[in-house]
Every structure is written in C-alpha cells, then in structure tokens.
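What follows is a group of structures, each given as structure tokens.
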Structure 1
Amino acid sequence: MTAVDCERILFCSEQEVSFPVYAIVRAGGRQEKVSVDDVVTIDRVAKEAGDTLNLEPLLVVDNGKVVSDAAELNKYQVTAEVLGEVTGPKIKILKYKSKTGYKRRLGHRQKYTQIRVTGIAAK
C-alpha cells in the first residue's frame with residue numbers, strides 16, 4: 001500500500017455517507033416504497049386534487065436507522081398531496097360458447113389516484 005492509497009482511505013472514511021429517507025407505506029391494500037417528492041399511483045381514494053392524504057408507514061429508514069416497531073412507527077407520519085385521478089389500461093373480456101351463438105364482449109378500466117409524497121417526518 002502506498003502513501004497515496006492511505007490518503008484515499010482516510011479521505012473516504014472522513015466523508016459523511018448520507019442515506020436517503022424512505023418509507024414502506026400501506027396504500028389501498030398494497031405496499032409502496034416512497035420517499036419525498038415521489039409520484040406514486042395508488043388505488044382510488046375519495047379525495048379531490050390538492051387535498052392532503054396521510055399514509056400508514058410500515059417501515060421507515062431514516063439516515064441508516066431502520067424503524068419497524070409499531071410503537072416507534074406511531075411517531076412517524078407520511079403525508080402526500082393528491083394530484084388527481086388516472087385510469088389504468090383497458091382490459092378486454094370476451095365470453096364465448098361454441099355451437100350456441102353466445103358471444104359477449106366487455107371492457108374494464110380501473111381508476112387510480114396519483115399522489116406526490118410531501119413529507120416523511122417524526123410527529
């Protein structure tokens with residue numbers, strides 16, 4: 001090991017390593033990994049565009065500290081702003097029975113709500 005390598009190791013160990021703050025939240029029967037300013041599509045919620053929404057955190061990672069205890073998670077709050085309602089892809093359904101002339105064609109588009117996460121903070 002040369003003197004230059006030793007200087008690099010010391011320099012790297014002196015630098016602060018920052019971890020992003022993110023949370024795993026429950027949103028409409030599913031779990032989503034979110035961080036601040038993320039835009040996420042969740043199942044439809046009855047809120048207008050511009051309203052705020054509080055999401056239930058299941059796990060929070062804050063500067064390398066992992067919080068998953070229910071008592072500790074009650075101290076954290078994940079807030080989001082509703083951007084609007086969007087629709088999913090069209091699903092085509094075709095029912096057919098041979099030799100009877102029975103045909104039925106249906107379609108479905110699921111409605112979703114798009115949100116932007118505005119904060120992950122301790123209460």
Structure 2
Amino acid sequence: MIWDNSGEIMLYAILGIFLGTILGAFLPFNIAPEYSRYTAVAILAILDSLIGAIGAQTKKEFNVANFITGLLFYVFIAAFFVYLGDKLNLDLYLGVTVVFMFRIIQKVAVLRDFYFKRFFDKEVKIKE
C-alpha cells in the first residue's frame with residue numbers, strides 16, 4: 001500500500017510540485033484579483049507543509065496522516081484569516097504571509113544546517 005512507504009509519497013509530492021510548476025508556467029490561467037490573496041496564502045501554507053515534510057523525512061519522523069491534516073489545517077486557517085480580514089476591511093493576509101515566510105525560512109535554515117553538517121561531517125546523528 002502506498003501509505004506504508006513515506007519515501008515514495010515524498011517523491012510523488014515533489015514530482016507533483018515540479019509538474020504543477022511547469023504546467024502553471026506554460027498554460028494561460030488567470031486568477032481573479034479578488035482571489036489572489038487567498039491563492040497566495042494557500043501556496044505559502046502548502047510550501048510550509050511540504051518543507052516541514054521534507055524536514056520530517058530527513059529526521060525519519062514523516063507521517064502521512066500528520067502531513068495531510070497539517071496541510072489542510074494550515075490552508076484552512078490561512079484562508080479563514082484572509083476572509084476575516086476581508087470582512088473587517090483589514091489586510092490580515094499580510095500578517096499571514098509574514099508568519100508563513102518566517103516559518104519557511106526557519107525550516108529551510110534547519111534543513112540547510114542538517115545537510116551542511118551531513119556533507120562535512122559524516123557522523124550526523126539521525127533520530128531513529
């Protein structure tokens with residue numbers, strides 16, 4: 001069953017991102033301006049979850065159910081804050097964007113440190 005092999009799922013996720021990026025670059029598809037804020041925070045939420053999943057995979061702690069529920073939760077919460085900001089006539093999407101960017105940069109820094117140490121020091125301890 002595919003759910004038992006988290007490495008295979010990660011490969012499918014990365015392949016899907018790659019193919020989606022290529023299709024999005026070459027297919028003419030426009031997002032309505034009133035939905036652009038929702039799309040932006042949804043993309044950041046998805047990137048945050050994917051980078052977190054890559055980090056969990058490097059630590060051998062990746063769990064598919066945790067990944068999917070976290071992904072859906074972050075997208076829902078981000079969209080809710082943007083909707084709430086629209087109703088209150090506030091730019092809450094800017095706060096959501098800053099938070100997700102901070103989280104993404106933090107996670108990328110952790111991955112960078114892990115692979116940097118792994119490259120220069122062959123004895124990096126990985127949780128098992």
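Taking distance in nm of label points 7 Å out along Cα→Cβ at positions 57 and 89 as the measure, the highest value among 1, 2 is held by 2. A value of -3500 was computed for helix-only ellipticity at 222 nm (-39500 (n - 2.57) for each DSSP H run of 4 or more, over all residues; to 500); which of 1, 2 is the source structure? Going through each structure in turn, the value belongs to 1.
Tell me which of 1, 2 gives 3.2 when you compute distance in nm of label points 7 Å out along Cα→Cβ at positions 49 and 105.
Checking each candidate, the match is 1.
23.4, 86 is what came out when Rg and Dmax of the Cα atoms in Å was calculated for one structure; which of 1, 2 is it?
Going label by label, the one that fits is 1.
Where a number appears in this text, it was derived from the coordinates with a stated rule and is not lab data. For clarity, every value in this text was computed on a predicted model and none was experimentally measured. Cβ atoms are built from the backbone, for glycine too; each structure is taken alone.
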